[in-house]
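*Asks:* Each structure below appears as structure tokens.
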Structure P
Amino acid sequence: MGLSELVDEVVRCDVLVVGSGIAGCFAALEARKEGLSTVIVERAKVGRGGISPQMSGTLTYFDPERDDYDKWYQECLEAGQGLVDENRLEGMIPETTEIIRDLEKWGCHFEKRNGEYVTRPGVAHYYARNVVMTKGGFQMMSVLRGEVLRRGVRVVERVAVTSLLTSDGRAPTNGRVVGAFGFSLRTGRLYAFLSKVTVLACGSLYGYLSDAVGVGQYMPSLSGDGIRLALEAGAAVRNMDIAYATSSPLNFSCAPGASILYGEGAYLLNSKGERFMEKWDARRMERAPRVVMCRAIATEEAEGMGPVYVDVRHASEEAHRRIEDAIPIVVKSFEKAGLSLRKDKIAYTAHLDGDGPAGVRVDRWGNTGVPGLFAGGAVTDHPEDGVSNIITHGVEAGIGGRRAGKGASRAVAEAEEPAPDESQARQIKDDILAPLKRDVGISSHEIKKLARPIKHEQLIGLIKRPSRLEKARDLTRSLRREVSAHVQASDYHDLAKVIGLRAELLQLEIMAACGLHRTESRGVHYREDYPERDDARWLRWTFARLEDGEVRIWDEPVK
């Protein structure tokens, strides 16, 4: 039986890009620029799926004629608290200029005055500045979708990638990645994608993680499948203990976008109406790095001074107009909740987030170390940030995607035609469809109910205790086995949830294990039993990979 008899369609290309957010689009555009046949596979719709359409319109921009490169660079190092990978940071500051100018050339609109970009300070900025893109990420992704289609990238939509194909049929592989396996969320149609090089650009863990710590935002379908795919192929992840943190509304779900609020002078107030950020960062106050701000919010709440409020009522009319232009989805969310930034202070909380300095380990050009496999964007480890970013995530995603596209294009020249192992494809097919065929088992919804202690007991949160982390590690490990052996799916949409659940639980297990491994406090990683930063022991990155299906943790010195 050949591969074409196992699946409904075989798609062949030079470069396969999994995911179509900012990073995925930039990676695909770079590959097409080199004349390579390029396919994007997206579980939703290109330009509309994932977090990218929801992002705010604040994007970091280095003006080579006005800005001081050395000050920007030092600002990045300071924000990184000793964990910056300078090999990755190299070149990124001027690349912000290229990203913004390309977006404008392709059709994105930015606020200007007298022909110059209007710039505003952002979170953690002393010297760095953001430009303001009107209509936020929705406009950007509409433009990128148009550019992708105009350049001749083939898009395959509503298809979930479940597994990577390898030349030796093994996972992890001793050979190379030669494509991917997936199915249609609507019809169950099976796909085999055969590629010389595969680029993972399908985001990080958002939906479940946000729910697990008691707040909802972003897209619940973003389960971090790219991280699971990379780990199963043999790649490592870095700094999963230094997971990102952010703030969002306390009482309702909302898209991201608080950065521009703080850039326009928002106050953070405790329940007594007092500003408290001076205790944490007297110079930048509410524009302190997110890791500092979130610790401050969590501390106010822990000390009985919550809820914490974001207050922009005092801002100028011009500032409110910029906010409304940059984060229209957020503003509409407030309106639906009966709130107005002009009239109300809004209760916020701090929580862990998937978009930060944790993910698949890659080099400067997105190479994962597994032949044939590259990655870019939020799925990667962002070691250029250390523990906190100066360059906004949207711009980082563009840079990371473009670099991965360049790296993948060079790798294509050295790659042979993809030759998948048919027995592996047959096994993958059986494994994928198994939850649909089980007459007796447990649903993904029931698994999530069993995982509720992660939320209700704050097992993985901004304030970490060893006993909580151990419980989280053991619980997620146990549930991961339960999913593999007993979970059921009622239809193809439910099957995608099951597959996403595997990724979610794996990442939560790794986060807990890495949190136990790092015996100090740094960035958003705060251990009650090790409350101080320890440079003598911990100027080191933590890593994890899968060995025989189990998580192995180690650390290496910062280089």
Structure Q
Amino acid sequence: MNERIADELVRQRVEAVFTLMSEDTARLIVEIDRRGIPLYSTRHDSTAVGMADGYARTSGKVGVAVVGRGPGLTNAMNALVTAAKAGTGVVVLIGDTPIGIEDEARSRAARSERVGKHIDQDALLRAAGVAPVTFRSPATAVSDLAGCFDRAQRGGLVAVNLPTDLLEALTDPPGDLPPVGSAEPPAVPDSDAISLVADLIGESWAASRPVILAGYGAVTSGAGDDLRRLGQLTGSLMATTLMANSLFRSDEFDIGIVGTMSTPLGSELVSQADLVLAFGASLNPYTTYRGDLLRKARIVQFDSDPAAAGRYLPAELSVVGDARLAARALADELERRGHRGAGYRSAEIAKRIREFRLKDSVSDRSRPGRLDPRAVMIELDRVLPAERTLVIDGGHHFEFAVAHLAVPDPRAFILANEYFSVGCGLAAALGAAVARPDRLTVLEIGDGGMMMNLGDLDTAVRYRLPLVVVVTDDGGFGSEIHYLQVNGLPDDTARYVNPSFAAIAEGMGGTGVAVVSLDRLRELPAALEGLAGPLLLDCKVSSEVRAGWVDFLFTTGAAAAQKG
């Protein structure tokens, strides 16, 4: 069966597999390698799954990871849950205890051992919010795997348990299989629903200050061009959620990210909106600042998931359908009616957007030996290549990178923070570097997250992956430092004395640079020439600069609600 599964990976046109070998998956890994599929062996199971996640987010292709049963799966859980919550198209193949295909006694013995690798993997995955698939028949395993790829292509992680006796079984070649990429067509929006939205837009009292808000669903559906056209017809400002960062970057009326990561200008303008057309955006509390940003607006929500409408905020109208098809249908209907609204699109608004520079509002609070993290990101944005992939780990620091490091398009941006688990960023960055070798991958990560993943710097070294690792080292777990401060508690228990990350990178075969002044960053372009492996920047930053999201998440009251 190992051979048949490896053959199906070839048929699915898999271009990379990420793994940490276990005895239950060893034969499968050998068969994958024999077929010439590029294999990336990591130092931790979590990194294998995280690399598949980063690869899929960056490339738009299905990511594939293989991990072992029991401890292999439990090691991988943080990355697995992160990918599942993100809805990333990933297939994770997991070794599992025998199920008694030919030897029921062997299965009973394996499942009753007090010591050993057996756990109830189905129960573990379900408890983590992941619906598991367990292959039970050698006769159907290959067609079942093809179905898993179809599911992943539609969006979402698929965790596949592969019992060892199934993998060892002999089986005939599979019969006819569905064509590769034969997933369901995108959902077509109802024409009557589109007509109702067009009616609303046609009312001057309802759409004098419209905003188009695109989420990750708009990115995956390829809705960008159709949304721009709709924006021109309606006079809308163009905005995105965090995960659709830079979808409208070149648009004259792009106000960027909406929510806790909004710019002051973006928050001001979107808070005055009377109509928000949300495409593939969940409108969660982080996007809407718990509803406060959109309190004056009627909301029309477009989503392929019927359950999305009103999940967080009430919607005046909702349209079930693919974001691209819905945007195109609405634009076509407005054109048919001869509608052309001025909306927000005035010369004055265009001028304000064009002249706004967030960095102009930053007052550098660097001190000897400790840099202002915002100043670090502003300088990195200037000296790094514009054509880059940016991966950001979770933690207090992430706001500074989001705010000041630009990306060319949404596929060039990953915030590996859906589970709020620090330490998932390095794996995602490694996967992104595999997916887009034509772009420099930049990882921004805190000292706490970096200490969790140091071993897999070696993966970047072994595979010669060009990767800039920016360690934002504030000497502790920044989120907890600020949580304690907000609550009037001593913060010394959240602070750590760190080793030299630059020296560690050098010792592992990479390049390390200690950054205690911005002058060191200005030397970066020369260091990037011919980069083949990790270049780690150990940036010593001040913990005194507090990110704006701290007030949103850790404090309550009207004062906090007015920020951002």
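*Asks:* Which one of P, Q has distance in nm of label points 7 Å out along Cα→Cβ at positions 148 and 316, as calculated from the coordinates, equal to 4.6?
*Replies:* Working: P: 3.9; Q: 4.6.
The read-out was computed on structure Q.
*Asks:* Identify the structure, out of P, Q, from whose coordinates Cα extents along the principal axes in Å was calculated to give 74, 64, 47.
*Replies:* Derived from Q, not from the others.
*Asks:* Given a value of 22 for relative contact order in percent (Cα under 8 Å, 6 or more apart), point me to the structure among P, Q it was derived from. Show your work: numbers first, answer last.
*Replies:* Values: P: 22; Q: 13.
Value 22 for relative contact order in percent (Cα under 8 Å, 6 or more apart) corresponds to P out of P, Q.
*Asks:* Starting from the value -0.45: which structure in P, Q was log10 I(q)/I(0) by the Debye sum over Cα atoms at q = 0.11 Å⁻¹, for residues 412-507 alone calculated from?
*Replies:* Details: P: -0.45; Q: -0.37.
Label of the source structure: P.
Values in this text are rule-based calculations from the coordinates and carry no lab data. Small disclaimer: the values here were computed from a predicted structure and weren't measured. Cβ atoms are built from the backbone, for glycine too; each structure is taken alone.
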